[in-house]
Structure P
Amino acid sequence: MKKLFATFALALAAVGLMGAPDMSWAQAAAPAAAAAASAAPDVAAAAAPAAAAASDAAAAAPVPVPNKGDTAFMTVSTALVILMTIPGLALFYGGLVRSKNMLSVLMQVFVIFSLISVLWVIYGYSAAFTAGNPFIGTLDKLFLKGVTPESVAATFSKGVYLPELTFVAFQGTFAAITTALIVGAFAERIKFSAVILFSILWFTFSYLPIAHMVWYWDGPDAITSEETLATVSANAGFLWAKGALDFAGGTVVHINAAVAGLVGAYMVGKRVGYGREAMAPHSLTLTMVGASMLWVGWFGFNAGSNLEANGVAALAFINTIVATAAATLAWCAGEAMLKGKASMLGAASGAVSGLVAITPACGFVGVGGALVIGLLSGFVCLWGVNGLKKMLGADDSLDVFGVHGVGGILGAILTGVFASPSLGGTGICNYVTNACGEWGGTGAQVWVQTQGVIATVVWSGIVALVMFKIVDMVIGLRVTEEEEREGLDISSHGETAYNR
């Protein structure tokens with residue numbers, strides 16, 4: 001364990017050594033419903049200003065009442081994110097593997113979703129969304145202590161709240177799908193028990209800290225002056241305080257999962273016969289169905305990350321359509337130029353690449369920016385699953401890094417470009433002056449975005465490496481060659497997807 005703690009210390013040191021430009025403008029820029037980062041606010045934000053004031057008037061203030069329209073919107077958004085995980089992601093991944101491994105992938109995604117949902121309410125929510133330090137929260141809300149039907153969560157507008165339980169459920173679906181994304185990188189040869197143990201460890205030591213670093217802050221009502229802004233920044237997550245913009249999870253979800261998946265592909269090793277035997281997807285029909293469900297569910301993922309049913313949610317919604325459609329066309333065009341034909345697999349992969357790339361930017365950029373991000377992601381991610389994959393030499397079975405890693409990095413950095421009001425973006429909001437549309441410079445914001453990418457890659461990579469090592473020492477990572485050739489459906493679960 002000493003080596004483990006030393007590794008985390010080195011990671012923190014590496015992140016801390018990264019310099020930043022003068023971000024005084026960004027420190028006044030809390031992510032907002034009109035333009036701010038999808039930094040999930042502290043659910044106790046509404047109580048924080050009153051507690052700080054400690055005045056009789058504040059003590060007598062009425063309890064905030066959640067907006068019913070926003071609550072309904074977020075309930076539907078949460079259900080859509082569940083849809084994009086089970087069955088969306090499960091079918092998308094399942095169709096891409098060989099028929100003898102179909103059930104194993106479905107099982108891994110289904111059980112991971114269940115596992116993380118339980119861990120989320122036990123300690124995950126508390127660790128990610130309470131005030132602790134810049135890298136992790138506390139266990140003050142262990143087992144959702146103090147979270148009741150009456151407690152509220154702040155949104156990105158002053159005086160607007162959600163039921164805290166709605167916020168808990170929504171953020172829990174993000175944690176679940178992020179962990180499930182990883183399994184595509186080492187599908188068809190890993191032990192089911194290893195997947196479960198790794199998921200627990202990685203969720204605890206990578207997802208929760210990065211979610212806290214990017215999305216935790218005290219909420220808009222805690223900011224009333226330069227002094228309170230400084231207090232909020234001091235209490236916020238490390239990357240939020242730097243001014244990093246991530247509307248719906250480019251760093252927290254996609255880069256985080258993709259890096260872990262790539263490390264896993266190296267650690268588990270290549271599939272038996274990789275590069276010598278045919279390993280074509282067994283059902284592109286199911287992959288297309290899964291990709292379509294992902295696209296539909298992603299509206300809850302992106303638009304829901306606004307936490308309010310307003311114009312910014314509408315912006316995120318249409319950007320999710322435009323970027324995804326553009327990426328699909330770009331991938332098909334690139335594939336046609338490279339191979340002479342456009343494929344259904346390429347169209348589905350292109351759609352997912354567009355969804356990934358627009359995720360961090362969807363509430364910050366204009367429709368024109370979303371179009372450019374989508375087009376670029378289609379071409380760049382096509383290179384990611386072909387040229388880059390060969391350069392890396394890893395058997396990333398379902399191209400998790402090529403799509404989610406490359407697309408996430410591209411989208412995170414381009415957010416710093418197209419969020420500029422001069423390019424049709426929304427800029428950032430200053431909660432001290434209650435004015436939105438400010439901008440401190442594209443170069444400065446791109447540098448902050450790059451820091452967010454680097455921090456995520458370093459943290460997730462080191463955690464994944466250590467956790468895979470631990471799992472390998474405890475129970476082993478890989479099934480035997482005989483079990484792999486037989487297929488994980490039979491060898492790991494004793495059943496088959498298809499009975500003839």
Structure Q
Amino acid sequence: MTRPNVLLIVTDHWSANLLGAAGHPAIRTPTLDQLAQCGTRFTNAYSEHPVCIPARRTLMTGTSAREHGDRTFQAKLPMPAHLPTLAQTFRDAGYQAYGVGKTHTYPQRDRLGFDDILMDDEGRTHHGVTDDYEIFLGDQGYLGKQFGHGISNNGYGATTWHLPEEAHATNWATEQMCRIMRRRDPTRPAFWYLGYRHPHPPLVPPQRFLEFYRDVDLDEAYSGDWTNDDELPLTLQAFRARYKLSHDEAQWARKHFYALCTQIDQQIGRLIGTLREEGQLDNTIIMFTSDHGESLGNHGIWAKQNFYEASAGIPMLLLSVKDCPRVGNDQADDRLVCLADIMPTLLDLAGVRAPGTVTGRSMLGERRDHLYGEFGEGELSSRMIHDGRHKLIYYAAGNRCQLFDLEVDPQELSDLADDPGHRDTLDRLKTLLIDALYGSDLDWLTGGALTGLPNRRYRPAPNRGLGLMRGHQWPVPPVNPDGLMNFFPEQADRKDAAE
């Protein structure tokens with residue numbers, strides 16, 4: 001039997017509900033909806049570390065932050081050498097392995113076990129590397145102009161793409177992957193990784209994709225009743241203070257965000273068409289997912305890094321080779337799955353043994369009874385325990401637990417942590433949380449019980465970097481050791497400033 005090819009498509013900031021197949025009322029994703037009909041959509045898929053770099057470490061190694069060492073977004077931490085990557089494992093099994101697009105690794109030219117990577121690093125020249133997408137723009141006569149639109153890489157202003165559509169990062173990544181597919185070695189199976197940088201800001205879709213939403217009534221952001229609490233934990237205060245958008249600004253951002261999703265959906269159609277014309281579609285395993293979701297103003301929060309559904313919930317579509325008895329057609333599977341499960345799942349379907357370092361599990365095997373998630377350390381930490389129906393979110397500052405019943409309250413509008421009728425559920429999930437803690441988190445325990453850290457008022461400071469706004473990329477800007485993201489800029493305490 002011919003060994004199957006494997007295509008892994010990873011987007012950035014794409015929430016689980018942003019699919020027509022998931023019942024979204026506005027977004028247009030016809031290609032992905034058709035793929036869902038041809039395979040299985042996992043409806044309880046999560047990013048266990050919902051921020052770019054830790055999530056991608058997990059995806060590439062099949063391990064959690066406990067093993068790979070990053071739960072805080074360490075931009076200059078190399079991938080641990082002792083953890084075999086997904087690409088290297090496929091290569092060791094005789095596969096050709098090629099990647100295109102965003103990997104968000106350091107050093108930037110780390111190939112992660114691939115034969116080669118054509119990299120789109122979002123213009124992060126401050127780390128010292130000019131990526132392949134920027135080189136392409138220069139070859140086309142647009143040297144240094146990718147950020148000529150003037151929109152922040154981590155903000156929610158929005159405009160249309162300012163260069164020809166074929167120069168857009170989404171189109172470039174698709175074209176490069178299509179070429180790689182056409183140039184494959186026909187004597188060996190292939191593992192292909194395509195990392196789209198969008199719909200992560202900057203929100204700059206080509207104009208024609210905005211036309212899909214010209215006369216569409218967009219859905220609105222929602223907020224839980226718990227957001228009215230005057231004593232929110234520090235982390236929640238910081239999330240809600242980071243972006244302040246008017247209703248019109250929020251809907252403008254939402255429209256451009258959805259347009260970027262529709263553009264990706266259409267470009268995935270090109271990939272599928274290439275596989276079909278090359279005679280490889282029936283012998284290719286395809287997975288579509290994202291590193292994390294996007295809050296889109298829900299609960300007064302934008303971006304990621306939190307464990308509410310819009311941020312931590314991710315799409316997970318899986319198609320196997322034609323007539324595979326292990327992956328059904330038009331199936332919705334509600335088991336708990338996560339990014340660490342991608343590596344063992346794809347290896348399982350391809351008949352390749354997973355390395356012993358992998359801590360995720362195949363999505364086609366035994367179900368887990370709960371899932372643990374973590375982001376941050378110290379007073380800006382949050383943790384999650386999910387049992388498939390109920391979700392516990394824990395904030396260290398203020399020792400605050402939230403409890404949601406997602407079966408009856410999928411938008412997490414009502415916090416049940418203080419409801420006597422849910423005390424047993426809360427205690428059970430807190431016990432699972434305590435068992436999962438390690439490292440500095442153990443300081444949150446007193447006598448085996450959660451006591452957390454003191455809460456305080458968050459003191460937001462102006463964002464002088466405008467969300468890492470990029471400038472002209474030619475001449476190449478110098479290496480900038482200060483060019484790292486400050487997620488929560490805060491004013492110094494007046495007493496500390498006086499000292």
>> Comparing P, Q, where is Kirkwood radius over Cα pairs in Å, for residues 76-131 alone highest?
In response: P
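Here Cα extents along the principal axes in Å was calculated and came to 62, 51, 49; which of the structures P, Q was it taken from? Show your work: numbers first, answer last.
Values: P: 72, 47, 44; Q: 62, 51, 49.
This figure was derived from Q.
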> Out of P, Q, which one gives 25.0 for mean count of other Cβ atoms within 10 Å over residues 204-211 as computed from the coordinates?
Replying inline: P
> helix-only ellipticity at 222 nm (-39500 (n - 2.57) for each DSSP H run of 4 or more, over all residues; to 500) computed as -7500: which structure among P, Q?
Replying inline: Q
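Rule-based calculations on the coordinates, nothing more; no lab input. Fair warning: this is a prediction, and the values are worked out from it, not measured in the lab. Cβ atoms are built from the backbone, for glycine too; each structure is taken alone.
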